[in-house]
Structures are given as structure tokens and as C-alpha cells.
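As C-alpha cells, here come the structures.
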Structure I
Amino acid sequence: MFLKGETVVTVLSKKERVLSEIRDHVEVCTRCQLSATRNNTVFGEGNADAVVMFVGEAPGEDEDTTGRPFVGRAGKLLTTVLHSVGLKREEVFIANTVKCRPPGNRIPNEEEMQCCFPYLEAQIAVINPTLVVTLGGVSTSFLLGEKTSISRVRGKMFEWRGGKKIFPMYHPSYLLRYHSQKPGSPRYQTWKDIQEVKKTIELVGLAGHGS
């Protein structure tokens, strides 16, 4: 960003420009039935050079209203989880498997996720994160290509395309049901998991994150 006269001019990186072009396509997308009931598309937000990308399930009511991902109660908890290891939302990239809110906050179906996947796929290709953190069973099962239980796979690393890794964690909305932070509890397990995410960021930072 620099000043030109009294005008603030923002210089976008190549990645940011490409992401902006993808966002333009998302905003007018009518590939599936979700486009008929949305108020806003929810493209995702964060660092275009992020080492870690978080992928949730679908926008909810607050996200549909604001056009931003994870801004409701679950989103605030995700922010708290990040802060617990010194991370800010601006340092990572946050998105969902679908860009429009399913009516009544229902789970997106396979057809809807497949229709929207080219956008998520493009985001991942542009950002080129080392680690894709899937939040909850829906996004985990979809990206791994097989139905799985989040309690069985959370906290484990899975090899994915082009040397990337998928690291499943509990969805913040699931954690809202629990308050205990005792060892073995979902919140304690999430605290352990986010520490692994931070370690990945630190290791990649030491090695240098290529574009």
C-alpha cells in the first residue's frame, strides 16, 4: 500500500489478483440450487500466502449475512483456538466446501459440494498451503474421498495432492457443545491439534514457503 496524492493505492500480489478473479466468478455462480436462496456468497478470507488453510463445511446465517466465513459463535471460537497458540486469522486462510448457505443450515449434499469444488480447488492451487486443516467430518470426508468419523481421524496427518497434507480437526460448532478442557475432552484434543498446526507453520517458516 502506498500514497498517491491523497489516494491510498493498494498493490495486490499476483495471488491476490487471481483470488479476486475467482471471487468474481463465485459471486455470480448458479451451478447449484444454493444460489437461489443465498443472500451473499462466502468466498473465504485470509493470507494469500498462507502455510495453513482451514476448510469448514458451509456458511451459516451470520456468514450468509456478512459474506465472511466463520463469524458467528463457531467462528469466534475458531478465532480463540487460533489465538491460543499465537495465531491470527489474517495469517491463515479460511474457507468452506461450499460458498453459499444451505437452507436451514443443513449439511451440504454431495452434488452441491461437487459443484462448488472447482472454486475450492482453485483457491488451494493459488494459495498453495502446506497444510489443509479440515474442520469437521463433512469437509474431511469430502476431501479425503471417503466417509469417515472425525473422532477417528482428527489429529492425524493424511497425504494429499502434490505433497500437501490434510489434518482433520473438530468443527468449532461441535466444540460449542462441550465446556470441559480436561485431558481427553474435545476441547483439550483441539488444543493439542492446534499446537501441531502451529508447529507446521514454524517448520515451514524455517524452511521457506515457496509460491
Structure II
Amino acid sequence: MPPPVVAFDDDLFHRAHAMSATGRVVLGICGAPGAGKSTLAERLVHRYGAEAVVVPMDGFHLHDDELARLELSHRKGAPETFDVAGYVALLRRLRNEPGHTVYAPAFDRSRELAVAGAVAVRPEHKLVVTEGNYVLYDAPGWSEVHGLLDEVWFVEADETTRLERLVDRHAAHGKPRDLAERWATVSDQANADLVSATRERADVVVRID
């Protein structure tokens, strides 16, 4: 049975609030590049308040020097360009150590690199939202992620809007417009196709327009 398709409304917010009523919940938000994962995560956490925090999967991007060593620079953003073992270890800590502050990395898009210890997940955080392309990806390493999440919401948007948003993002961070368009429609699109194949594993699909 396919997951229900919903909008981000009061019912969806109350769903997250109810899940965390008796203790910490780790909620995954999945979707293709540019679909609106960060937007949904930020809206949800802002509405939930001080007891919610976002932990981005993008904090586990491999450094550009390591991507060059592995000859993967042209595939940055693909599953093999992340430290998935580190991400899984962090999710386990978030579930198993709710009484301790756990520090997580974030991704600085202006510098295109991960920043260690940028996100403090404190004991009072009852809702931890982790968003990323591959939280439903069923491949070695990545397949461990789903079982560490209480629910996963899959975000999707109009495809033309998603691509425009993605091109604008790349251009805003320094790529010439032609390169931004090529990256969005070739490298990013290959990743988007992988992500789209995981949609049916989600608990709900959220439309962001």
C-alpha cells in the first residue's frame, strides 16, 4: 500500500508532537535534492519550539580532498560520498544517549564542507529531525538508517520547481549558471532517481510547492 500524500498542516504537526509525547523521537525527512527537505525540517522545528532540533545528514559529506583521493569529486552528493558509518553511529547515540548532550556535524554550503560539532542535541530535545537524501536508501550501510528512525516523511515538489530551486542554489553558492544547470540535471538528477525509488518505504509523503 503506497504512503498517504499530505500537506504540511496542523494534522502533520500534531502527528510529530504525539509521537514525542512519551520520550525522544528521531524523525527522518527524505527527498530528492531541492525537494524541500530543509524547508520542511525548519518549519516543523520552528513550530515545535525549543525542544526540537535538526540534525542534517549532509554533515557527513566527505571532505573535497578525500573525494579527490577517491576520484569521486564529480559524484559529490552520491551515496558513496558520505560517511554513512559515522551517520549511523550518530543516530544510535541519539537514540541510546538521550540523557547526554550529543554533538553532530552540519554542512556549510557557503564553503562546501562539513563542520564538526556544529549541532548540540541536548537532553531536552524530544524531537530530533534528521533530513537527507538517503535515509530510506536500502543499500549496504544505508539500510541501517531506517531502523533507527521512528518515522520517515518523504518530501516531494513539482519537478520543474525542484530543478529551478536546485539550479538557483548552486548558482548562489558560486557555480556559473551553465555549470549549475548541468550539475542539477546530470549529477544531482542521478541522485534524485535513486531517492525517488525509495518513496514507497516512507510513512507519509509531504507535498512542498
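Nothing in this text is a laboratory measurement; each read-out follows from the coordinates by a stated rule. Computed from a prediction, not measured in an experiment: that's the story for all the values here. Cβ atoms are built from the backbone, for glycine too; each structure is taken alone.
Suppose you compute distance in nm of label points 7 Å out along Cα→Cβ at positions 29 and 117 for every structure in I, II: which one lands on 1.3? It was calculated from structure I. Of the structures labelled I, II, one was used to calculate Cα extents along the principal axes in Å, giving 49, 34, 30. Name it. Of the options listed, only II reproduces it.
Comparing distance in nm of label points 7 Å out along Cα→Cβ at positions 13 and 93 across structures I, II, the highest figure comes from II.
Could you figure out which one of I, II the value 18.8 for mean count of other Cβ atoms within 10 Å over residues 133-140 was computed from?
On the way: I: 25.4; II: 18.8.
It was calculated from structure II.
Tell me which structure, out of I, II, gives 26.2 once mean count of other Cβ atoms within 10 Å over residues 53-60 is calculated.
Details: I: 26.2; II: 22.0.
For mean count of other Cβ atoms within 10 Å over residues 53-60, the value 26.2 is produced by structure I.
Taking relative contact order in percent (Cα under 8 Å, 6 or more apart) as the criterion, the largest value within structures I, II is that of II.
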